[in-house]
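Please find the structures below.
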Structure P
Amino acid sequence: MTQASNHATSANMSGQYLTTGVLLMMAVATGLCAGANYFNQPLLNSIALALGVSEGLAALTVTLSQVSYAVGLLFLVPLGDKLEQRGLAVSLMLIAALGLLISGYAQNFNMLLIGTLVTGFFSVAAQILVPMAANLSDPARSGRAVGLVMSGLLAGILLARTAAGLLSEVDGWSTVYRLTAVLMLLLAGALWVVLPRARNAQPASYAATLGSLVQLLIAHPRLRTRAALGGLVFGSVSVLFSTMALLLSGPAHQLSDSQIGLIGLLGIAGVITANMAGRLADRGRGQRVSAGALVLLLLGWLGLYLGAGNLYWFLLALLLLDIALPAVHISNQSVIYQLAPQARARVNAVYMTAYFVGAASGSALAALAWSHGGWATTCVVGVLFAGLAGLVLLYDQHILRAQR
């Protein structure tokens, strides 16, 4: 049992679990960390003009954000089962804030690349805080606690583009980076004060910790299925996120960057459903949540296809995807955190690495689909990801029945 688990047990005996206020603070922190990797997406044109590079080169920052985040997931998040978790999360946030400042005050494109890499790599602090919320909360309400913190993370992902677009019109593209850096520094200090110390009572070597990731995958079939499910669903949604600006700014809709950013406010629906999904998972209804979310995902892609020429269909479909993504994600985490409570940080590292590999794959295939077949082909790619996710869920259900 990790010391984090010992803390949770001690808190249970004394009635001192993490309060809702602390969980909300953790939710905001995870949102800032996750959202920091999405600020650049609506700002590519402004970045290209300000730093004197092509839009294609500016778009390299999007790829580097995802790659550096995935590398951080693989090599930094497992340290949560080895090092003291409060100190690790706060340290990572401080360095991520430094990366944001480098980006916010970049005088050339190379500085922006360095800031992007630093922020992406160290913003995985969010993935240290999520399992902490599970460890340090009442076991009977851990799903709700994870849902609350994940609401913040998903809000960061879904609303980052809106914030970046709006703040860019206030004082330029760098405003969002500078402001977020200050907020992250303040939150890091606050979390250091309010969070308890949490550490694995029997930490292994770093090499053994990394090797144990493969062992966890081998030992837990549902970790494999739920990681694949999460990656495929996020991949499907990333197909949309990577191409929606191209569609909406095109001849059919002719929306401006700020208008496209405002559409991201529909992501609030996903934040609300994340908490609801956590509550349902606590009641043993995680499988139904996952199945229902996949139905919404497939219906959403039908609406997105129709949305090529009708903005109302597009907005309705986007709402469905914004609901489906967090619902699957939360139900996934409610499953994987019960598989190996003594290794939740490593389990989370495996899961989130697959999650962002799926996102990167969806983005790459979406770019190819858009270039070669336009919006219709892009929708086909999104449906294929969703269909594969449905097959994985069926197999996951088969494993669950066999284990019973």
Structure Q
Amino acid sequence: QYLRDDLVANFKLYRLIAQKYIEKCIKPNFSQPANYSFKPKAPASKLKIGFLSNHFSRHSVGWCSVDILYELSQITPNLYLYASERIVADDRTQQFESLGKMTFPKTHPNGLANSAEIIAQIQQDELDILVDLDSLSVPIHADILYQKPAPVCVSWLGFDAPYISSENYFLTDWHSHPADREKYYDEQLIRMPDSFVAVSGFQRYAVDTVLLRKSNRIGLDQIVYLCVSPGRKFNRELVKAQVAILKQVPNSILIHKALGDAAVFEAAYHQACEAEGVGRHRIKFLPRVATEEEHRIVYLLADVLLDSYPYNGGTHTLEALWFDLPVVTRTGEQFLSRMGYSFLQALGIETGVAWSWAEYVELGVKLGKDGDLRKAIKAQLVKSKDAASLSPLWNPKKFAGDMYAVFAKLCKI
């Protein structure tokens, strides 16, 4: 139910879960929020900023944050990274470690990282700002944020706000969170001027597009739609809309490639195809691959990405846009339903935003049939990466500067 696009119901549910978690899990270990005394900050000194995550690795949070953290490290030398779980180190972990002092949990009572130990380390480092990168998705982060071990505590990325304290903040933007959203949150909303995230791009292996299509038995003249929605973002309404698009676009197919139960994916698409009179052979399921660089080759196969709803794609949608793929995204009320909209707004692209399933189908059909429109959007996406007209979505240096300015202001409140 929490994934339904119902802002009021979800707000009540999130708050209820948070209250129960505080009562049953936090208070038995921490009877009340600590009342720490923070040393006054020297006026000319650079901010000390800490980042809390269990995803300093090849994970969506890692892909979406590392470029910004690098740019922040060019503004202040005082970055601290706190791993909140055992991390299987990879090349991305090494990149994070090069940006600041990284601390790993030393003890794991009951199999989980010791939150009191992490809190003590944060206090010892005397941070100005603590940024939680995983938000609602990592429970022990709630333990840490409840104790407020830094003067300013901010949640960002990962999921929606944790609903832990009205003294804390949630970092977002004006597109994902319009002006009336404060009443649905306990945390105070901080809106970035352009988007809630920025990346400098993604790498993929180089392949020949023609050979790639031929090797996957896809005709060079076929219109290829792509869906990369994993099981937690997959639903029958989404499938029904995508099959309805195929029905109206001759010589089109849909590729589905995602983490989840393959039998469930296949059954849902085949049932929708049967109901619409669309041949099953027009749905192609591709297996998952070992690395992100190999996975991103799939964007070369496609003509249009069909985003998920009510839980939009985050990193996958950013990847598609970076590789110049037109996107159809359905936009709703809640944060999770407005990520695609936020990305397109940051890019200045209007075509692709749907406000209902009917519009989603209409836009999908239009982009499938109108090759000139697809080319125009691709050209706009290519231009968005030019240095002279660089979009804020691809400019983590600007994002980091804006973020630092926001943090500096919060430290003065």
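Since every read-out is calculated from the coordinates, none of them should be taken as a lab result. These numbers were taken from a predicted model, which means no experiment stands behind them. Cβ atoms are built from the backbone, for glycine too; each structure is taken alone.
Observations, loosely collected:
- Origin of the value 0.70, where FRET efficiency 1/(1 + (r/R0)^6) of positions 191 and 383 (r between Cβ atoms, R0 = 30 Å, to 0.05) was derived from one of P, Q: Q
- Structure (P, Q) behind the derived value 0.96 of Rg/Rh (Cα atoms, Kirkwood Rh): P
- With distance in nm of label points 7 Å out along Cα→Cβ at positions 71 and 367 derived as 1.7, matching label from P, Q: P
- FRET efficiency 1/(1 + (r/R0)^6) of positions 311 and 351 (r between Cβ atoms, R0 = 30 Å, to 0.05) derived as 0.30 - corresponding label from P, Q: P
- Looking across P, Q, the calculation of mean count of other Cβ atoms within 10 Å over residues 207-214 that yields 14.6 traces back to P.
- Each of the structures P, Q was assessed by distance in nm of label points 7 Å out along Cα→Cβ at positions 199 and 303; the largest value belongs to P.
- Origin of the value -27000, where helix-only ellipticity at 222 nm (-39500 (n - 2.57) for each DSSP H run of 4 or more, over all residues; to 500) was derived from one of P, Q: P
- Structure from which 8, 28, 28, 21, 12, 3, 0 was derived, P(r) over Cα pairs in 10 Å bins from 0, in percent, for residues 127-326 alone, options P, Q: Q
- Between structures P, Q, the greatest calculated value of distance in nm of label points 7 Å out along Cα→Cβ at positions 255 and 359 is seen in Q.
- With relative contact order in percent (Cα under 8 Å, 6 or more apart) derived as 16, matching label from P, Q: Q
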